[in-house]
Structure formats: C-alpha cells, structure tokens
Structure P
Amino acid sequence: MIINDNVFFIHIPRTGGRYLKQLFYNNFNCKEKIIYDKIYPHWHYPIYLKIDNELSNNPKFFTVLRDPFEKILSQLKIEIKRDKSILDKLKDRNYFFDFIEWQRSVNSYENNWYRPQCDFVTNNTYIWHHSLGFEQYFFNWLSEHLKLHIINKEKPAYESLTKGADDPVDYSNIDLSAIKKNTYIYYEKDTILCDKVLNDLKVKFL
C-alpha cells in the first residue's frame, strides 16, 4: 500500500495488515499498486521495489512483525477447518517442515502466507511489533519515524478476505509445545529478528 506518496506499507500475512490498511485509508490518500494486472496483497522483497517510480524521492518502507508461533496459530485457523487432525500431525517435526515447504511452494505460493517474515524486510525497513498493539504507542512511532499523523483514531472495521481466517479457535486445552518448538526451529531467523525488534521497542516505549 502506498501512503502519502512517500511511505509504502509492506503487508506481511497475519500481522494485522487488513486492520492497518483500513486505518490508513481512513486517514490518508492511499492506493494499492497493480502489477501484471493483479493486486498482490503480500509482497516480499524485492518485488515491492517495483513501485519506486510512484513514490517521491527517498521513500520509506515499513511493516509489522509478529512472533512466528503466534502467526502460525493465526494461519492454522483455516487449516483446522480443512483437517481437524492437523495439529496432531504438526507435532512431528518432519511433517511440520514438509507441510510448511508444501504451503510455500504450492498452496500459498502467491499469497506468501508461510514465507518467512525476514524475506519481507531489509536493514532499512522500519518495523513495528504486533504484540505492542496499534494504539497510542504505535501512533507515536508512526509520527516519529514516518511522519504519518493519525487523526482519525477510531478502530476501523475490515472484512475477512478468507473464509474462516478470523474465526476464533480455542487452543487452551491443546498441548502446542511441540508445534511451538518446530515453529521456532523452522523460522529461526524470524524468531531472532522479532525478539530484537520487540526488545528495542520496549526500551523506547515501555
């Protein structure tokens, strides 16, 4: 999403992107970029650089990262509807790795749902952490780093683009420890990056 012709929001799947896009539409003159006659909702690096000619000089890029395990649980809401035994299967490390690889190469290739989050960012990307929410700390961060001043702070309504993607799932009585371990092993770089970003932001805002 292009914001104010100077900022580009990189939408990583299951990190609050649809909420944020509506928030930005409510505050700025935003637009989506079409490439090859399609709007790709989740562009990774360096694909989104194709929009450089639509931005002013020295554009800024920013995104939101989410703890990899929390992100996986959000994604699995849909998979559980397709296969109620998927959580038991994903406890096995080999199955987990094969499942992620298949999602990345076949089932979710275009929408990037299972692509590592570190594939979306560079050393120059401004990054917020999902766990810190999208209220005043976030608004202050947007203003300080990106010169984006949120005036309309009303929580925006947004539509679910994928059936079942936003339905609640009760994980409270399920042992997810093996899946959590597998997630952090497969997405090791994401885990390291997310922890660093979160710690840096906590020092500044909390």
Structure Q
Amino acid sequence: MNKPAGVILAGGRSSRMGVTRKALIELNGQPLLTHVTGRLADHLDPLLLSCESETSDFDRFGLAIIPDLLPGYRGPLTGLYSALQYLDDEGHNDGLVLCPCDAPFIPGNLVQVLLDADQSEPGKVIAISCQGVLQPTFSLWQNHHLPAIREAVVERGVGGLKHLLTSLPHKVVEWAPTESPGEPPPFFNVNTPEELESAALWLDRMHT
C-alpha cells in the first residue's frame, strides 16, 4: 500500500508569538518544524509544506513548498486546497494528511489511525477529536474532495476548515486519552511564548 502524502500548514499568522515564521521558532534547540517533520516523515510521502508564497526560508528542510493558489492570507483551507490541487496535478491519489507546523507532540501512530478509519468508512474526510474537541487540522482528505474545497475557497471565500469538514461526509475519531498524567496533550499547539515554555518543560520531562 502506498503512503499518503502529507502537508504541514506553515502559512498562518504568528502575531501572538511576535514572529513572522512560527515554524522556525526554536524549541529545545530545534525549530518547531523539525519536531513536526521528525514525527511525520516516515509515514508520509511526499511531505509538503504549505506557505502563502514562494520562499527560501525553509530551504534547509528539504520539503517541497506549496504556495497558496490565491493571493493574501485566507486561512488554512486555502493551504489544503493548494496542496490537494498540486497532488491531483501530479497524479498522487493516495490521500493527504493535514497537520499544523506548531504541534511538536504529534502521536507517532496518527497517520495509521487516520488510515484505519478510512478503511472502515472509505471516501469520507477523517478528522481527530481529542477530549471532545474537534481538531480539523489533524485530518485525512482525498482527491475527490477537491471540487468541494475549490468551490468553498474560490467561490465562497471560506477560510476555515471546520465548516467545510462538517458539511462533507466525514468521520470523527475520538483520540484515546493518554495513560500518564505527565505526558503532553498529543495535539498541543504552540501559539504563545507561554505555550512554548510549557512545551519545553514537557520535552525535558520526556527525555529524563
């Protein structure tokens, strides 16, 4: 079985962090993006990086950059649309796993869980929920979702994932809670300096 493709969303605003490229912020000596790619690279092929426009900022990571097909920041749905259109043009039809660039604790079995859910209910969008909270940026999409995504982005100017996700046939997988209270939340996002400090503390505990 071929691996699905993956796209890491790195085109969002980082105003709460006070930087332009949140993906490049260092967490325990490595960029956030390195933490994410390290957890995904073995499970996804190709692994793409979604940005608003062409840039050399991420050259050292060796990822294919997928610029948004529409100008200006329009939200994560435009990144999904652009990546899925790229894969469709390339003839890749094994699915696309979506992840954000600021989630350093992505579970190692995330991709397999998404694929297993797709096997039981093929063709639907598969998304994760954790502790009852829908996490649409951790999700699996297929090429046949492209027309609905294109229509939402191009015709209606929709930027968010949740509205489109819930308007399509989909399956939500409730993630089992961690057994250890000392483990970080698996889908923790780093959005503020305080959350970056929390992530560093969790990493320190995990490595001691």
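Here, each number is a calculation from the coordinates, and none is a lab measurement. Everything numeric here is computed off the predicted structure, so don't read it as measured data. Cβ atoms are built from the backbone, for glycine too; each structure is taken alone.
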Say we calculate distance in nm of label points 7 Å out along Cα→Cβ at positions 6 and 22 for every structure; which of P, Q gives the highest result? P
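Suppose helix-only ellipticity at 222 nm (-39500 (n - 2.57) for each DSSP H run of 4 or more, over all residues; to 500) works out to -8500; of P, Q, which structure was it derived from? Each step should come with its number before you reach the end.
On the way: P: -11500; Q: -8500.
Going through each structure in turn, the value belongs to Q.
So if we calculate mean count of other Cβ atoms within 10 Å over residues 78-85 for every structure here (P, Q), which label has the highest result? Walk me through the numbers on the way to the answer.
Values: P: 12.6; Q: 25.2.
Biggest value here belongs to Q.
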With relative contact order in percent (Cα under 8 Å, 6 or more apart) as the yardstick, tell me which of P, Q scores highest. P
